[in-house]
1. Ranked on FRET efficiency 1/(1 + (r/R0)^6) of positions 112 and 296 (r between Cβ atoms, R0 = 35 Å, to 0.05), which label among I, II comes first with the largest value?
2. Quick check: 123 is what I get for volume of the Cα convex hull per residue in Å³, calculated from one of I, II. Which structure matches?
3. When helix-only ellipticity at 222 nm (-39500 (n - 2.57) for each DSSP H run of 4 or more, over all residues; to 500) is computed for each of I, II, which one produces -7500?
4. Looking at structures I, II, which one was mean count of other Cβ atoms within 10 Å over residues 176-183 calculated from, given that it came out as 12.9?
5. Using mean count of other Cβ atoms within 10 Å over residues 200-207, single out the structure from I, II with the greatest value.
6. Could you tell me which structure in I, II was used to calculate relative contact order in percent (Cα under 8 Å, 6 or more apart) as 20?
Structure I
Amino acid sequence: MSNILVTGGAGFIGSNLCDYFVKKGHNVTCLDNFSTGHKANIQHLINYHKERFHLIEGDIRDLHTCQRATKGVDFVFHEAALGSIPRSIDNPILTNEVNIGGFLNMIVAARDCGVRRFIFATSSSIYGDNTDLPKRENSIGKLLSPYALTKYVDELYADIFSKLYGLEYIGLRYFNVYGERQDPNSAYAAVIPLFIKQCLTGECPIINGDGSYSRDFTYIDNAIKMNVLAMETENRCAVNQIYNTACGEQTTIRDLIALIKEELGKRQLLPKNVKENYGPVRKGDIAHSQASIEKAKKYLSYLPDTYIVEGIKKTIDWYVYNQRIVCQ
């Protein structure tokens with residue numbers, strides 16, 4: 001049994017991590033200010049697992065809060081961040097304050113409190129204008145957004161703290177993670193929950209560009225698996241490394257919307273006349289994204305369990321049966 005801190009633990013990925021570790025019998029502290037996370041995502045843990053789950057409502061931009069949350073912790077899972085490339089373009093100052101300033105506070109707290117390992121979320125946006133496919137960890141391009149820049153700075157900080165202070169870290173470059181609890185109602189909602197919501201409610205989804213852009217969509221269970229492997233590995237060659245967290249697949253946006261409509265149609269949940277529209281390409285977008293997962297296979301023995309077709313089925317089922325969209 002370990003003492004675990006999950007920052008952003010009321011968010012999409014963070015709450016799923018909290019769930020996993022509480023069920024495994026670990027003591028879990030969640031640090032969240034609910035700026036993008038939702039208390040509903042962890043309410044069941046607050047109600048029924050008080051002996052193993054503790055909530056600290058606070059902001060990672062406050063060093064004292066970070067130090068208080070990290071005291072006595074074995075493993076830190078740093079998920080708290082302001083995501084979304086468009087949001088970072090709209091508000092680069094706030095993105096910098098949270099994603100760099102907050103990250104620095106957390107890694108300082110981890111160093112000072114002597115945590116065993118600092119595991120953090122980074123992003124495939126770091127690959128920027130690099131057109132190579134699949135994307136390999138040691139080859140990035142010119143960054144295209146403030147968000148990507150903040151995540152790259154986080155990776156650099158982790159490397160420096162490892163070399164200067166001996167802090168052990170693993171960074172996970174998430175590739176378009178999706179699944180249960182991802183917010184479809186945010187102004188900066190990710191494409192999969194947004195498309196599902198629009199189709200369910202009879203709206204016409206808007207595709208940025210001609211639909212040919214592609215992504216390596218990664219179901220939440222695969223991301224959780226990578227975090228667990230990052231915590232549990234005893235391979236000394238595996239630590240102080242950055243890993244792609246993905247499936248190694250490539251799905252176009254056009255194929256994605258077709259898959260969502262097909263699955264909704266099978267459930268007789270697709271309203272008539274739902275037809276996708278096309279708009280301009282978003283600023284800062286990467287055209288194509290597909291990960292090499294060879295490094296994760298080699299050092300962490302990672303293999304994805306859920307690919308896009310099954311992942312979309314599970315995601316739609318969760319939104320429908322939990323009424324997270326149809327009752328909005």
Structure II
Amino acid sequence: MSDFSVRRYQDGDGPAILDLFNAVFAEGNPSYVPRTLEHWEHIYLNNPAGHEILVATDTDGAIIANYSAIPAFCAVKGQRLRSAQAVDTCVARAWRGSLRKNSVFVTIARDYCEIFGQTNADYTNEYMWGLPNEQAFPVGTRIIGYRPVHVPMPKLSRELDQAWLDGLAQEGRGVELRESDGSDLGAMAELFERHLDQLPLGIWKDEAYLTWRFRDWPGRPYRAVSAWRGGQMLGALIYRLGWMGQPLAALVDWIGPGGDREAVAALLGHVAGETLAAGGLRVEGWATPRAPHFATLSGLGLTRSDSPFSLCIMIYSDHFDLEWAQDNWIVTMGDSDIY
């Protein structure tokens with residue numbers, strides 16, 4: 001089985017890609033819930049940053065593999081550039097079983113890097129990143145060129161109790177909180193840009209991104225709350241109650257300065273209270289040590305531990321290297337489609 005070819009996505013490929021995706025990820029997983037075409041189209045075709053999709057086809061033109069990434073504009077030392085998250089990689093069962101240099105998986109992965117990452121591409125991603133699972137991690141690091149950044153990815157979490165919530169309410173007593181209805185995403189984007197100096201490397205959160213990623217996401221699992229003082233937005237927290245059946249609130253995205261302890265306490269206390277009222281037991285979020293909110297959240301009682309995810313990067317840029325990325329890259333749960 002060596003007769004296959006790789007090409008870019010073409011209009012109308014979506015249903016066949018989705019059928020392959022659902023078939024592969026349902027294998028050995030009786031609880032798997034198939035992704036809908038609406039969801040797939042939102043992730044890829046509605047993305048304001050475009051799409052980066054390759055497929056492999058057999059001699060009859062049937063799609064037998066897919067390599068899809070989610071592009072996003074990113075901040076790199078204050079510049080607005082491009083990046084992509086590799087998310088959906090799958091190969092039909094009949095075409096698996098080999099990692100030789102001309103295998104389907106290795107070929108489509110290397111073609112993706114050549115088309116979307118190199119300096120002679122139509123456009124250049126500064127970096128590609130992902131959270132490879134146990135099967136993909138050794139293949140990606142040994143053959144494709146993924147470089148580990150945080151293995152495992154750190155998280156901050158806290159089990160809930162009323163005394164802690166009371167303490168957060170006391171800390172945040174001088175802050176007004178407003179639940180978001182989506183009309184304030186422009187103000188959140190402006191707040192993000194005002195504090196761009198706190199994001200040396202990470203996803204650029206403009207209004208188009210926030211609208212696509214959170215407000216319009218299928219199923220609308222996200223909520224947002226903002227903190228205000230004297231008529232000025234101080235910060236915002238995007239979160240979701242429950243994740244993969246777990247009794248938690250995922251602290252999906254923080255926007256605004258991380259050092260305003262009063263605002264962070266108020267936002268965190270609000271979400272913790274909503275979580276407890278819904279029967280949740282803890283709050284948790286990702287926080288690399290360089291993240292502007294890391295020290296504040298740690299001071300407010302969240303504890304660092306390891307998540308089950310491994311954060312890897314493939315750098316195409318000449319603006320930074322792996323060591324700098326390890327020290328300065330800020331990644332939140334919301335950056336990934338996992339949460």
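1. With respect to FRET efficiency 1/(1 + (r/R0)^6) of positions 112 and 296 (r between Cβ atoms, R0 = 35 Å, to 0.05), the highest-scoring structure among I, II is I.
2. Structure I accounts for this read-out.
3. It traces back to II.
4. Only structure II yields this read-out.
5. Across I, II, mean count of other Cβ atoms within 10 Å over residues 200-207 peaks for II.
6. Structure II accounts for this read-out.
No lab work stands behind these numbers, since they all come straight from the coordinates. Everything quoted here is computed from the prediction, not taken from an experiment. Cβ atoms are built from the backbone, for glycine too; each structure is taken alone.
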